[in-house]
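In structure tokens below, several structures.
Please treat every number below as a calculation from the coordinates, not as lab data. What you see is a predicted model, and the numbers here were worked out from it, not measured in a lab. Cβ atoms are built from the backbone, for glycine too; each structure is taken alone.
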Structure I
Amino acid sequence: MSTTLRITGMTCEHCAITVEQALSALAGVSATVSYAEGLARAEGGETQAMIGQVQRAGYDAYPLPSSDRSECPGPELRVVILGSGSAAFACAIRAADAGAQVTLVERGTIGGTCVNIGCVPSKIMIRGAQVAHLAARHPFEGLERHALTVDRAALQAQQQGRVDALRQAKYEDILAANPALQLVRGEGRLDGDHRVTVDLAEGGQTTLLADRVLIATGASADIPDIVGLAQTPFWTSTEALATRELPAHLIVIGGSVVAVELAQAFARLGSRVTLLARSTLLSREDPALGTGLTEALRAEGIDVRLHSVPERVAHDGTTFDLTLADGALRGDALLVATGRRANTATLGLSEVGVATDPHGRIAVNERLQSSVDWVYAAGDCTAQPQFVYVAAAAGTRAAINMTGGEATLDLTAMPAVVFTDPQVATVGLDENQAHAQGLETESRTLGLENVPRALANFDTRGFIKLVAERDSGRLLGAQILASEGGEVIQSAALALAAGMTVNDLAGRLFPYLTMVEGLKLCAQTFTRDVSELSCCAG
């Protein structure tokens, strides 16, 4: 009888020799072991006896089902992925390209957070709100200003239509077209060595054998422990994006990305908005960014209350009543946007030894590998930055490492954008972060009144700040508050990745009357007063 075993724990060719000798020592067994494939092929003997022999040699083994060998000369690598979002699909596609047979396990809607309830619908809503805002409050004389009639139901229907189309094209069609990918609908969990048990959506269970597992289950809204809150019909971002009606008065609890983006969008569409932040807005960023954004939101009529956390929340069937340290607050809707928590509680991680931090996030190394060598993780269920492009990059690199390659995820030049208006865009280190790493810095901040494009737009809200290493002038980071900051930040990210100095940036050609020219102008302020330069001076 022929048996093929997947061997785990081998780190070199000598390991393969050790396993081969151990198996061949069994009576009636003839075995060959390939370190490159991670496989043992044996003739004769009983499977369980061979597994025990491998384990006594200091390694582990499990049999590959005969179906793995039915259509190919050697067993394929079997990859099981929990989740079907950006990290999951990036991993699935890359692993399939490398010859693996991939099974995705999904308990809900294919596509994960970004396309369904996150990036895509929120940016559609934000863009629509911007159009409404500009119609009523644009800065150009001679052009009529008037408030648009907002049909939130129609806007939301268009928003959902685009979500559905993107999910179909970027997820469901890819799944259907790739024979190496299969989908199991249900809730999966790790269930022993190299096994995933799935409670199937249609009832019953199935067990999947896996050479490698990727956990890409994402995160969900983390709800603060405020007295009475759990008993009220509050919104998370999911419900806020799905609503087909605009509340007369929306209260938002939170001061980070989701809170500020949706607060401004609802205000621009016609709701009165009160924003309650536990500390300051965007408190993890350079303080000037939060201060500037607070001023911009207040200028649009949003009631921003800093260092304000409700002590109690109640709902009378119609209205929310919040008790604050300085009084009471009533509103028609309540959005709680206070961060997200990893979806890992039901995955059976502790049973197989997968380590997590106190927030439930899976700890991974530079190869996206957990504390268990055959389990990888990527995306929002880890401590990685919660951006879809980080999740996708991590998923791809996990697949490379699963299938025999070597890849790491370098986040030193990771750009980030908050889609308010003005936008908040960052890359690299701010001054405090640089000092924490022992770096001496020099920085410059350029107000947008010095950027010709901002002057031509009649919108000089914000600034561009560059942080450089003091002695070398090497760019360490950029912080931008500008109406098109997200379109500018990638140039700074490329400069950072290339190791450029601020003098390098100052000497580059930038097209005139673009916002990105502000990077050049800010870089020039390290050596000169740009207010004394002519337009587009080099």
Structure II
Amino acid sequence: MTSTLFTGGRVFDGHRYRGAADVLVVDGRVAVVAAPGEVGASGDVAVVDAGGALLLPGFTDAHVHAVQGGLERIRCDLSEASTAAEYQRVVGDYALAHPEAAWVQGGGWAMSAFPGGAPTADLLDAVVPDRPVFLPNRDHHGAWVNSRALALAGIDERTPDPADGRIERDPQGRPTGTLHEGAMHLVSRLLPPTHAGEHDAALAEAQRYLHSVGVTGWQDAIVGAYAGMDDPGPAYVRAARAGTLTADVVGALWWDRERGLEQLPDLLALRAAYTVGRFRATSVKVMQDGVAENGTAAMLEPYLDRCGHPTSGSGHSFVDPHVLRTAVPVLAAAGFQVHVHAIGDRGVREALDAFESLDEAGRSLRHHLAHLQVVHPQDVPRFAALGLTANMQTLWACLDEQMAELTIPFLGPERSAWQYPFGDLHRAGAALAAGSDWPVSTPDPLAALHVAVNRVEHGADGPAGHEPFLPEQALPLEVALAAYTSGSAGLNGRHDAGRLAPGAVADLVLLDRDVCAGPVEEVGAAGVVGTWVAGEQVHGAT
């Protein structure tokens, strides 16, 4: 029997802040939560002195692309750069260091670094003229390619835009080097397959990194073949069988938007094959629309042009709303949780409509809508009424360059005020979960929590300085912490995790301070001292 006593700290139990308390863990589960000094440590009990900092359940990321994030970290990782010149330098240095790579792959660039959010092929040609380059941006709804990649794919001024995407062009119609949404597949289909060893290394690096920021479990938001990308599912299965998967992971199987209910047998077969140990493929991911920055998020009214006039475009509904309304009850009846990407107000409404016909049993599966950038006020109360969870990526709810330059001007003032209405959703009784969408943005829950409670980034120095974005939509800290712990763990079907109470699995994180006792303006300054999964330390040196 192994025991660990956490003493001298404060406790958030997954629902509320309890203040000073000692916690005893025995054989991977919480045995006692008691007032300081009431739990004796004797014999073979390891003691962790929390030093007045906060002990809480491990964070569960309810929407992340871990293997994809790991691949970008071990490939050409642009996530730490921020300007066009810096991106060029990183790409050039990577190409020089990897002459054996037939393609330069990686990603993580920000749209705000380029005019109109669209980088050009000539910038890549200057540093990699001899090989094709394919670099998705941070939100993975667009890719930057060089001229060699365009030529290999046969993309020129005569190439039509696919129905679900757009090729960025110059005034003469020639492709300039940015591919949006489904247009990415025109090049990604040519990418060499990622070998198993590289996938395994990516998952190992992703898990190490996620544990380092206090994440003990997650839902991988795309498992299966997607837009020519390799399926991360086998890597999870190999890790689960080998015992190297220390996190608890749910995989969301990709709903092929080119098919209908005829794909259900395939999903059932994948669920059976991909449910091994700590990994289970019990969710289905539907991408209902795109993103606002490139005009593909589905809107009830058209986007505006730079002069404030309505355009002819209102985004894409990637899945026909009738098909979605038909598919959701069938998936629920088969025991699948449905996980919907919905960013525009039309995309959100179409998703909500699809859940209207579910009975109580169908609603018990914790179906959820992720991202929720623009939500029509009339739809806010429907989340609670339909038993749906709002899966929040709170880090995005701030007035950064991308919001100021690529979003607000094209939404207009009324719709801009409907963005990320997390406060309204909470007040309307919606269940909340939280995630990062890494590698779209950092997987650090503390960075996301800071924006959730302040509506401004920690250390923000963007175009609006420290001006909070729609501050009335900020969440109380306890609510935000609960979303990232018990809320997300419950979403993943782990009712014995995400909380700090006797009998719960001892997935724990120890911070370097008590964020509940300090000013909320300092939440983002906190760090992770140690992370434990089922009582075993997986990060830190405490």
Original post:
From which structure (I, II) was mean count of other Cβ atoms within 10 Å over residues 144-151 calculated, if the value obtained is 22.5?
Top reply: II
Subject >> Answer label among I, II for the case where Kirkwood radius over Cα pairs in Å, for residues 264-343 alone, calculated from the coordinates, equals 14.0 >> reply: I
**OP:** Figure out for me which of the structures I, II the number 27.4, 95 belongs to, where Rg and Dmax of the Cα atoms in Å was derived from the coordinates.
**Re:** I
**OP:** Using the calculated result 18 for relative contact order in percent (Cα under 8 Å, 6 or more apart), pick out the matching structure from I, II.
**Re:** II
Original post:
Can you tell which of I, II yields -9000 when helix-only ellipticity at 222 nm (-39500 (n - 2.57) for each DSSP H run of 4 or more, over all residues; to 500) is derived from it?
Top reply: I
**OP:** Please state which of the structures I, II yields 14.0 when mean count of other Cβ atoms within 10 Å over residues 8-15 is computed from it.
**Re:** I
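For FRET efficiency 1/(1 + (r/R0)^6) of positions 128 and 256 (r between Cβ atoms, R0 = 25 Å, to 0.05), which of I, II scores largest?
Structure I comes out on top.
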Subject >> Source structure (of I, II) for Kirkwood radius over Cα pairs in Å, for residues 200-303 alone, computed value 16.6 >> reply: I
